[in-house]
Structure I
Amino acid sequence: MKMDPSLTATILPLYLIGAGFALRGVTLLQGIDLTVAPGRRLVVLGPNGAGKSTLLRLCHGLIDPTSGQRIWTNGAHRPAAQAMVLQRPVLLRRSVRANLDYALALTGSLRPQRRDLVATTLDRFGLTHMADTPARRLSGGEQQRLALARAWALRPEVLFLDEPSAALDPYATRQIEAMIEAFSTEGMTIVMTTHNLGQARRLAQDVAFLHRGRLIENRPATDFFAGPATPEARAFLDGDLIW
């Protein structure tokens, strides 16, 4: 039986070509040339206000470029092929189980399939014992684990993560990092922002460094951390303020 190409065709690489974004006359991103390659962990770094979160939203499609282009391979992307988890996850006023089930229902998955996948997801990420707990009563780390597990259940090709462990304690942060590493091992492409340089060193395979809305470095992580090519990136890694 011939497969539907829309179900097998990859949406990656994602290309940004001269992409920019302005809001009410203020330019937040400009001239971004970036390729999101399949199967990689790309970490977006930069000082506060550099445009990191805006870049993720533009890639994901929450906002459209006001200049330049965003091009998904094979044309328009399939909504279920990508997901995004915010620093403060958006959770329904429902149980942990219901949060997972609702996300799957939106994809058109049938109830028996959803029931099995929800059970698999709860078990996979150690959430079974809290399945009937209201999601908003969970701790910050537990809420973020649920948000990541919910994204995983959708089986996206690419997952965008905006500061996924901000404000979490070291133990919860390590749990989140372990989940991200597992996703990557399974073939999922990761694009994430972080202000935690230790985390960036542990997780990044590629680094995109932003400054004042411009992408000034985009290199393999080993090269970037061994010797940044720009004075701004060197100062950032040294912990100095850059303007």
Structure II
Amino acid sequence: MDLGLAGRKAFVAAASKGLGLACAKALAGEGARVFVVSRDARAIEAAAKEVGAAGWKAADVSKAGEPEAAIEAAVAALGGLDILVVNAGGPPAGTFQTTELPAWDAAYQLTLMSAVRLVRAALPHLKESDQGRIVFITSVSVRQPIPNLVLSNSIRGGVTGLSKTLALELGPDGITANCIAPGTILTDRIRDLHAGGGSLEESLRKSAAAIPVRRIGTPQEFGALCAFLCSQHAGYITGQTIGIDGGALVGVH
């Protein structure tokens, strides 16, 4: 299937590793011209070379002004923008009772306000596209809270609400807005969350055994879904949160 992404201009945040890098690779593999961003300059430069990106920039999307500067750099490098993949590193783990108030403020800036700032900066350029796409990377926690992840459970829901609202507002402009809600995908974040209190391999094995397909997902599978949502075939899919979790969530949504 031709996804119609050849020559499309894509911005991917938090793309030095994990799910962001998987999306950048998938888009580039379909012929899109990709601009990648991460706060780690050395890591994002290496990722840009790996992806074959059209450009890169070191930026901390949790800080006011940096998302806007990153979008500006991307538009200058690409000559416009068709695709915005909104992503940021996950907030730290913790329960409600162990999480101090400053951590809430930091997570709000990292998870929700980074999305707001990126979309605001990108929107004038997306409106000029004939195939505008916004994809937010969230988590299955927006549908089923995950123990010991109170910040993610609480704030990612705001990103989901933002995506729904954008789908309503931007539909007449031909711009879609969707969320991808990953379950257990084998990234550094998942390794870190499984590393405490015992064998990482045993923890991952137990996690896989609880998933209906009996395995952990791959970043490549996640990237493929992102590429499809950005494609010419996904113009009638908007306002959705699409889970990629091997069937782990069993509720009827």
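Read the figures in this text as sums done on the coordinates, not as results from a lab. Everything numeric here is computed off the predicted structure, so don't read it as measured data. Cβ atoms are built from the backbone, for glycine too; each structure is taken alone.
One of I, II was used to compute relative contact order in percent (Cα under 8 Å, 6 or more apart), and the result was 27. Which label is that?
The correct label is I.
For Rg/Rh (Cα atoms, Kirkwood Rh), which of the structures I, II scores highest?
I
Given a value of -10500 for helix-only ellipticity at 222 nm (-39500 (n - 2.57) for each DSSP H run of 4 or more, over all residues; to 500), calculated from one of I, II, which structure does it belong to?
I
Suppose you compute log10 I(q)/I(0) by the Debye sum over Cα atoms at q = 0.12, 0.18, 0.22 Å⁻¹, for residues 24-135 alone for every structure in I, II: which one lands on -0.63, -1.06, -1.25?
So the calculation was done on I.
Can you spot which of I, II the value 0.90 was calculated from, given it is FRET efficiency 1/(1 + (r/R0)^6) of positions 80 and 224 (r between Cβ atoms, R0 = 35 Å, to 0.05)?
Computing FRET efficiency 1/(1 + (r/R0)^6) of positions 80 and 224 (r between Cβ atoms, R0 = 35 Å, to 0.05) on every structure in I, II gives 0.90 only for II.
With mean count of other Cβ atoms within 10 Å over residues 16-23 derived from the coordinates and found to be 17.2, which of I, II does the value describe?
Structure I accounts for this read-out.
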